[in-house]
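As structure tokens, here come the structures.
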Structure I
Amino acid sequence: MSDAKVILELALGIAHQAGKLLMDRPASWNLTEKSTAIDFATQMDTASEKLIVDAILAARPHDGIIGEEGASREGTSGLTWIIDPIDGTVNYFYGLPGWNISIAVKDETGVLVGVVHAPSITSTWHAVRGEGAYLNEIRLECNNPVLLNQALIATGFAYEIKDRAHQIEIVDHLIPMIRDIRRIGAAATDLCCVATGMVDGYIETGLKEWDLAAGELIAREAGAIVTTQMWRGLELTICAGPVLHERLSREIPA
């Protein structure tokens, strides 16, 4: 078994362990405010990250780690794990589906392995660079070609209220041109839904490395194009099959 496949199997096992922890929802919540009052972490975000980090270090003590909830460790192996212990914390807090555990591993050339495990919808996506993307062992291919007027587009909105005014301009501009909009509530799940063909494209600003790493690899390995560019001082991510990606990029308001 290749080194990448060994790492994939480890990441899958750890993601499922974290999923079991998170499916046992607490009776009460401890909330920690982050960037704004509506951007928060729960005690379960912290517990999930601890479980993931402990499991990684037990198996691979020389790897680096970057975690949304503060885990940070320089490694010496050339590999770094990028962790979002609950992507879609608001969904998780409210008991809505679609939240996930996102785990990626990168080397000197980019993301090597990506796992997105969404236990509330019994979905586990994974990819190894150059070897395709899978949902529950079924190989994926994104929708392509898709015309703009037939496109179902996922999106999300920033925690910073001032940024939402810019984001809504994109929605206002696109909504007369497309099939419809979907708001799933977890960036990695959105990216994986593009990979699966459950939506045709995805647009969002302000994504962090832990939001993008695993889902972006999975989408790319399913044939999608994923770009992030500066737009009005924000980092704008567009993910879609090649035909739709080109059209969406042209339709973003200046």
Structure II
Amino acid sequence: MAEKKMRVELLACTPNPEALIYAAFRQCYHKGFVGEMWPRLLDGEISAEQQRRFIAEVVNSGHTSPLEHVQLTFGVEGVSRALSHQLVRHRIASYSQQSQRYVDGSNFDFILPPAIATNPQARQRFLTCMDELGAAYREIRELLLAVGRTPAQAAEDARFVLPQAAETRIVLSMNCRALLHFFEERCCTRAQWEIRALAHEMLRLARDAVPVVFARAGAKCERLGYCPEGEKFTCGRYPLAGSRADGESGGGR
């Protein structure tokens, strides 16, 4: 059992993402067939810079549905079960998560919240609790094995004592439009610290993969130019909605 740190890798991205988004946008506005345009895109007849300018202009207008044709897949480890419960609230997305039913949790690793890590008394109590829960898991598993339960059956019941701090590993896929919404919500300072850290690391990788889409992605206040969270929840980074000077624009993506 040990404390684990977050690690995020970009496993895959739809091939030729900018060309595909460009083609999807052009099909919306062009009377011809995109299948005839596609070879020209791949041959560079329509320059990458021209494609990026067109994509940026259309996205700025608020037309974002063609972004759904490009998908990014991430591998994530060193995150808690608590994070995964928040993560699966996001749609449209696909998730493949490490099973506590089939993976032995006798020596589970865990995530240590920073506020607990910097408080000596809280840290010691937390670590003691992790040891106690690990011991309880092993004891319950052995008791179940002794009465004839298979290892998988014993694990699926013993796992009920594992904490939300237990580490999990996930493969997750989202299309570009879903990722933009994910970043708007989870890069916000109001987001819980762990999923916010995950969002920022995913955004860093997404910007490298499809810069024309994600160059200005992030918390929604960054797109709006003001905070929509209200006086009670604002972090103060941006003015509240309705508090800007007359004539000031909130901007747009």
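Read-outs: derived from the displayed coordinates by stated rules, not from any lab. Everything numeric in this text was worked out from a predicted model, so none of it was measured. Cβ atoms are built from the backbone, for glycine too; each structure is taken alone.
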Among I, II, which structure scores highest (criterion: distance in nm of label points 7 Å out along Cα→Cβ at positions 23 and 175): I
Check the numbers for mean count of other Cβ atoms within 10 Å over residues 111-118 across I, II and tell me which is largest. I
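Suppose helix-only ellipticity at 222 nm (-39500 (n - 2.57) for each DSSP H run of 4 or more, over all residues; to 500) works out to -11500; of I, II, which structure was it derived from?
Clearly, the read-out refers to I.
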For relative contact order in percent (Cα under 8 Å, 6 or more apart) computed as 24, the structure of I, II it came from: II
A value of 38, 20, 8 was derived for Cα extents along the principal axes in Å, for residues 87-134 alone; which structure in I, II was it taken from? I
Rg and Dmax of the Cα atoms in Å gets 17.5, 52 when computed on, of labels I, II, structure I
Working back from 3.6 (distance in nm of label points 7 Å out along Cα→Cβ at positions 159 and 207, computed), options I, II, answer is structure II
If we compute mean count of other Cβ atoms within 10 Å over residues 39-46 for structures I, II, which one ends up with the highest value? I
Can you say which of I, II returns -0.96, -1.13, -1.30 when log10 I(q)/I(0) by the Debye sum over Cα atoms at q = 0.16, 0.18, 0.22 Å⁻¹, for residues 71-198 alone is computed? I
